[in-house]
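Values quoted throughout were computed directly from the atomic coordinates according to the rules given, and no laboratory measurement underlies them. Nothing here was measured: the structure is a model prediction, and the numbers come from that model. Cβ atoms are built from the backbone, for glycine too; each structure is taken alone.
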Structure I
Amino acid sequence: MKEFAGKIAVITGGGTGMGRELARQLVAEGCNVAMCDVSLEAMAETKRLCETEKLPQGLRVTTHVADVSIEDHFKRFRDEVIEQQATDRIHLLINNAGIGGGGSLFTNTREQWERTFNICWGGVYLGVRTFLPLLVKADEGHIVNTSSVNGFWASVGLGVSHTAYSAAKFAVKGFTEALINDLRLNAPHIKCSVVMPGHIGTSIVSNTRKVQSGSESDRLTEQEILQARQRMKGAGLDVDAMSDEQIQQAALDRARTFHDDAPTTAAAAAKIILDGVKADRWRILVGEDAHVLDERVRQTPELAYTPEFLERIKADVGWRLG
């Protein structure tokens with residue numbers, strides 16, 4: 001797929017972060033976009049940004065509320081796309097929606113763990129299942145599944161559990177690699193790519209809390225404060241003398257710095273992804289940190305979860321985990 005003009009793209013998680021920037025860049029290239037998200041307000045802002053520049057005549061940008069972990073939501077999303085985009089086919093499916101959280105089988109609830117897994121993995125699987133018939137009808141198609149560096153390296157620091165997100169992203173990576181041959185055998189006009197970003201400047205930290213808690217409030221609950229203390233202590237911070245209010249502020253600061261201090265912006269990440277699609281690359285690493293980490297894990301996989309490995313990575317790519 002060398003160009004996107006005149007095509008129809010479906011994007012999950014289009015309200016913020018990479019999803020928003022993918023929508024903006026695709027629209028700028030003359031591509032029709034249908035996006036879903038759990039936040040109507042966030043999608044409205046994405047659509048407004050897409051329309052900042054005058055859209056070409058007839059170009060459509062549509063928004064659809066959907067929780068990607070729920071199949072009925074996906075089916076409704078598909079039906080709305082067919083109606084509002086006036087089409088029976090799409091050309092580009094970008095399964096981008098994701099959250100963090102639920103990292104531990106011990107300190108997190110089963111509901112938190114499965115919420116993360118069902119969005120990050122289930123949203124990809126259901127997205128492909130639901131929209132594949134529309135891709136098959138197109139003259140060419142491309143599926144983009146967002147994994148992570150945590151899809152080949154299951155850690156964010158030795159003191160912090162990270163099982164749900166990592167398990168989901170490993171599943172996305174394996175599924176997409178297997179899908180390459182499935183498509184080659186049964187729908188050779190459709191290609192696919194697995195995207196593995198490093199630290200990208202998105203709102204995933206703050207969005208995760210909203211989705212997991214079901215609340216738009218910035219205030220942490222008593223249980224969330226306890227979990228934040230455990231995470232910060234695991235990351236090597238002295239939290240014993242910190243008040244609950246200080247923990248609350250630290251959580252807000254973490255969300256802000258994750259977004260603002262990332263080595264790769266969401267806009268830069270979106271460009272790398274779309275350039276990768278145009279180049280027909282099935283494996284798209286996003287960010288210099290992703291490239292470095294991928295190389296190191298491949299070189300010495302048996303050392304990937306040692307303190308020394310992590311310290312070298314942090315020093316070489318400038319990560320500040322915590």
Structure II
Amino acid sequence: MNSEAIVECVPNYSEGTDLSKVSRIVHAMEVPGVSLLDWSLDIAHNRSVVTIAGPPEDVLESAVRGAGKAAELIDLTRQKGVHPRIGAADVIPFIPVRGASLAQCALLARQAGLNLWRRHGVPVYYYGACAARPDRVQLEDVRRGQFEGLREAVRRDSARRPDVGGPELHETAGASVVGARSFLIAYNVHLHQPDITAARAIARDIRASNGGLHGVKALGVLANDRAQVSMNITDHVATPMTKVYSRLKELAFRYGAELAESELIGLIPEAAFEEGAEWIAGIPDFDPAIKVVERRLLSPLEWPQQ
């Protein structure tokens with residue numbers, strides 16, 4: 001990586017209802033040179049997402065500190081939510097932004113995983129571009145069974161044990177899934193009708209694993225008593241957001257539903273931003289200066305104080 005390389009990290013924590021806890025986690029991530037680009041709590045999914053960026057080694061340190069604080073504050077034996085999870089710091093992906101490659105981010109992720117285990121005693125699974133095994137490339141395969149199921153599985157099946165640490169999960173913090181990937185767009189669309197059946201049908205038909213759109217992962221869920229199609233778009237180049245939104249409209253019509261407002265969790269890259277696009281118009285108060293990574297780097301957030 002060149003001396004001016006910029007890497008992004010988007011850790012997801014299994015806490016979305018306690019602002020004080022999440023604020024303490026984010027506060028612990030403050031490292032000189034690292035910019036805080038975004039952090040938000042999702043009460044419906046009981047999950048929070050933080051976006052940081054900066055020089056690779058500094059971002060690595062920030063991510064490990066955040067995961068350590070999350071392990072201290074979050075007890076998965078008491079935590080519930082609609083979003084799948086196996087860890088307090090559930091997933092920690094590293095993403096190249098400028099002057100860094102995906103392969104270099106994979107090496108960074110491997111080191112972060114080692115540090116997390118050595119310093120905080122949290123076992124680690126590797127996924128994405130740094131996966132140690134082919135059956136762990138996909139995040140959903142690693143998280144199969146969630147914390148409760150995986151906690152039991154590692155005791156009887158050596159094939160489910162972590163890549164680093166363990167063999168059992170941390171008693172309250174579970175395990176973290178650390179990886180390297182390209183930009184991912186986390187995009188949720190509500191339906192006007194509170195019809196979870198329609199949301200699940202739309203999600204089933206649009207996701208790639210069911211023969212839908214390439215690079216789209218989707219779930220139909222109830223969030224704040226509303227039906228929602230919750231999606232991750234893992235390849236916005238091959239499947240632009242305009243194509244995703246167009247297909248959503250077609251499927252909603254097929255299942256007698258109507259799309260309502262939508263939301264972005266975290267940020268999007270400049271290459272995915274389409275000014276005036278219908279999918280952008282459906283996001284209330286969307287501001288590219290805040291929601292586009294490259295623009296947010298020019299004016300990052302202040303780190304929260306405890």
Entry that produces -15500 once helix-only ellipticity at 222 nm (-39500 (n - 2.57) for each DSSP H run of 4 or more, over all residues; to 500) is calculated, selected from I, II: I
Ranking I, II by FRET efficiency 1/(1 + (r/R0)^6) of positions 158 and 182 (r between Cβ atoms, R0 = 30 Å, to 0.05), the structure that comes out highest: II
At a computed 1.4 (distance in nm of label points 7 Å out along Cα→Cβ at positions 198 and 286), which of I, II: I
Label whose coordinates, when mean count of other Cβ atoms within 10 Å over residues 110-117 is calculated, return 17.8 (choices I, II): I
Read-out mean projected area of the Cα convex hull in nm², computed value 14.8, structure in I, II: II
Answer label among I, II for the case where FRET efficiency 1/(1 + (r/R0)^6) of positions 118 and 262 (r between Cβ atoms, R0 = 41 Å, to 0.05), calculated from the coordinates, equals 0.50: II
Answer label among I, II for the case where distance in nm of label points 7 Å out along Cα→Cβ at positions 78 and 294, calculated from the coordinates, equals 3.1: I
Volume of the Cα convex hull per residue in Å³, for residues 94-189 alone - highest-scoring structure of I, II: II
